[in-house]
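Once you scroll down, you'll see the structures, which are given as structure tokens.
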Structure P
Amino acid sequence: MREMYGIEVDDSRVSKITDKLLPIIREWQERPLQSVYAMVILDAVHYSVRENGIVTKKAVYVAIGTDLEGKKDVLGIWLGATESAKYWLNVLTGLKNRGVQDILIASVDGLSGFVDAIHAAFPQTEIQRCVIHQIRASTRYVSYKDVKVFSADLKPIYKAATEELALAALDELEAKWGGKYALGVKSWRVNWPELSTMFKYPAEIRTLIYTTNAIGNFNRQLRKVTKTKNTFVSDDALMKILYLATINITEKWTMPIRNWGTILDHLIIFFGDRVPVTL
């Protein structure tokens, strides 16, 4: 509270005052959403919460959507157990129940089962796997002394102008490192269907979808508010501070994404009637 408002207040008093937020939070979580989102980024961040005297790690699921006017919004924040594809399916089903009929492109991390969960709720959604998460995942198999060079050799893959050039760069990576770090190279092959989605689109769209960094930046802003709390006393205590921080952050999200008119034109070309436009 002090970090957000510059005042010092007793914790028990804060709790009593902010309990009035709980119905407001529920209303916000259940508010109607738009029928179509151009892009949605899905990711989770973890916090420690005390339950029955035991500290447990909880996953905070976050969805940030970009609507057809190019404006971002936090579609919701959900608190669950350890991040899982099953819980993400619950989140996505909840978005449908709140009016979302279609998501054109979803950007996600490398969680197992995530793609199936998204397609169960939104079968037509294009999925882009976060390149940054993929880099981290593949370099786990690489010796520390080789990480810098291996990472540099990855750049021609995800920076390529076309998928053809990217695959050629991947072949070169395999020729150089496949014998020594077969699992690191193989992970790019296995995940290629979702890693390569971005090559379908021009640079303006590719920049927006190739990584989940936008939600990472949002999560970092949440961390600034919660950094003084190592452990939250309850789920409600955590949700209250996350909600207040979210409202504070999103109040600044008033302008559409730069060059949105051009991006929307491209989306109409790629997705046709799935992009409802008013002439």
Structure Q
Amino acid sequence: MQVDSPARIRNLAIAGHNDTGKTTLASALLFTSGAAPRFCKIEDGNTVTDFDPEEVERGISIGLGVCHLPWRQHKVNLLDSPGYGIFFSETRAALRVADAAIVCVSAVAGAEVNTEKVWEAASELELPVVLHLNKMDRDRADLGRCLESLQKTFGRQVLPVQLPIGAEKDFAGVIDLVRLKAYRFERDGSGKGKEVPIPSELATDAAEARTRLVEAVAEADEHLLEKFFEEGTLEAADLEAGLKTAIASALPNAPTRTQSIRSAASPAMRTASDRCRRASGT
């Protein structure tokens, strides 16, 4: 993808505790954006960011993996960092040049040691953070328990923007709280889904969760707060725009760091980027 301006480059760090699905998330983003022709999996040993023979053999990330994808006329650099504490310097390298961070969390374990370490490091750098709850299809996955764990650790400002449809082996899709739409996934592993009616047994939970989300977003924007008081709710477009403000305002004075990896990368990141180029043949 050709980018004619640094303003159209975004650096996004993917971090978190080990075994929370960071590399799988990177693969899913590459596939969804069209940057990869298929959804690569760790168990198949063909992911873009875990290509080192030792990583493939162990099924874990031991170095920082760098890849990129096109999205809405922007180039998004994904910085897939290892989850084990011994490699945390790689995570710090990613966060130092990131515009924002996605912190992956296991729906089974909730907040873990490295979840907190990543949050603290992102806070020091004043980075906006989005928590990504993963592994909803695993045994003992529980949104309520994990949300309680995250709120206890990071504060009541942690709120879901989606609700799962089912859990464990019955996990079948999600409810988008911004647009109040439900989506069920195909069972063929393609990652594709289709819009369906919100299940009746989840309609009340979805409405209540959206109300809490709307209230939290409105509090971060004076204009939206006035609109919320006047109308009692927010439209999807207002809520989507307000979410950006709310996430950024969760950390004080969050700066804009629109930099290319090449000009801002640490030696560790340049090494990872070189490895990625050699692996992809570019």
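We did not get these values from a lab; they are worked out from the coordinates using the rules stated. If you're wondering where the values come from, they're calculated on a predicted model, not measured in any experiment. Cβ atoms are built from the backbone, for glycine too; each structure is taken alone.
Who wins on percent of Cα pairs over 16 Å apart, for residues 103-182 alone among P, Q, i.e. which is largest?
P
If you work out distance in nm of label points 7 Å out along Cα→Cβ at positions 39 and 175 for P, Q, which one comes out largest?
Going through P, Q one by one, distance in nm of label points 7 Å out along Cα→Cβ at positions 39 and 175 is largest in P.
Have a look at P, Q and say which one yields -15000 for helix-only ellipticity at 222 nm (-39500 (n - 2.57) for each DSSP H run of 4 or more, over all residues; to 500), as calculated.
Among P, Q, the structure yielding -15000 for helix-only ellipticity at 222 nm (-39500 (n - 2.57) for each DSSP H run of 4 or more, over all residues; to 500) is P.
Thinking of P, Q, which structure, once log10 I(q)/I(0) by the Debye sum over Cα atoms at q = 0.07, 0.12 Å⁻¹ is computed, gives back -0.26, -0.80?
Q
I have 37, 19, 11 for semi-axes √(5λ) of the Cα gyration tensor in Å, for residues 143-246 alone, calculated from one of the structures P, Q. Which structure is it?
The structure behind it is P.
Figure out for me which of the structures P, Q the number 0.25 belongs to, where FRET efficiency 1/(1 + (r/R0)^6) of positions 31 and 199 (r between Cβ atoms, R0 = 30 Å, to 0.05) was derived from the coordinates.
Clearly, the read-out refers to P.
For which of P, Q does Rg and Dmax of the Cα atoms in Å, for residues 159-214 alone, calculated from the coordinates, equal 12.4, 36?
Label of the originating structure: P.
Suppose you compute distance in nm of label points 7 Å out along Cα→Cβ at positions 47 and 239 for every structure in P, Q: which one lands on 3.1?
Label of the source structure: Q.
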